[in-house]
Structure 1
Amino acid sequence: MVKHGASDRVVATNRRAFHDYFVEDRLEAGIALAGSEVKSVRAHQVSLQEAFVEVRDGEVWVRGMRIAPYQAGSAHQEPPPGRPRKLLLRRREIASLERRVRQKGYTLIPLRMYFNDRGYAKVEIGLCRGKRLYDKREAIKERDERRRTERALAERGK
């Protein structure tokens, strides 16, 4: 389980992941970025919506994550916005993830990106299992019921 301090500054959240998947486990990973990409990330120019994580040849890569080009940076040195980016994990963690992803129905999804208290960019990845349509409907129903209950309690307290 990942523990985050109050000083963690969240840059991007993949809200769609929580709608489409059951998050079974979470893991914090560093990410290898170019200098201008770090500046774009600090400016919240990140999208995790289409992103997924892939384990290949003993390395972990996040694909589909978009980091917009840094506006004040040099155009000829700018890396492509959708390029695969390497996640930094220990070998033991990579081996464990690879074993667990091989199980049927599991995938790795980036849940959020943030800067820790030391100023390093981190990605929280989740070991996820896909939701079926009826699971999504059930989650929506529970959320609506919770809102109705809170609204009724607020009305009663006035």
Structure 2
Amino acid sequence: MLKGIDPYLNADVLRVLRAMGHGDELVIADTNFPADSVARATVTGKLLRMDVDAPRAVRAVLSLMPLDTFVSHAAERMEVVGEPDEIPPVQAEVQAEIDAAEGKPTPMGSVERYTFYDRARAAYAVIQTHERRFYGCFILKKGVIPPED
């Protein structure tokens, strides 16, 4: 354990967050997502894990990782099949974590399920959580930390 670092951020996740650059994408996936097979196609090539639910994982990641401010949606959610505008509770909870981390409303975009899988394969890394609620899958695009004044 380290001071000032969320205890749910394990060494593998910390290494990936540090290695990612501006515009790289990170997938936070629920337990039903085909995370291992998808992760093999990512930049890191291996699956990362966090033993928490999706909202808590997003809170931990965003405690260190800035979101991209140069895109329309730096955070995106997997759409509910057949009901793309539906926002399940897990997605509403993650939205609240994003808004809290950013200090302002920062609406997520939405991605159709199979397009989400394709995007996930092209991501920098996939983190699988213990989230059992359906549609607890998200893509976060890393931003920048500006220079000090």
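Worth pointing out:
- For relative contact order in percent (Cα under 8 Å, 6 or more apart), the highest value in the series 1, 2 is held by structure 2.
- Kirkwood radius over Cα pairs in Å, for residues 90-129 alone - structure with the largest value, from 1, 2: 2
- Structure (1, 2) behind the derived value 31, 22, 15 of semi-axes √(5λ) of the Cα gyration tensor in Å: 1
Each reported figure results from applying straightforward, stated rules to the coordinates on display, with no laboratory input. Note that this is a predicted model, so its numbers are computed, not measured.
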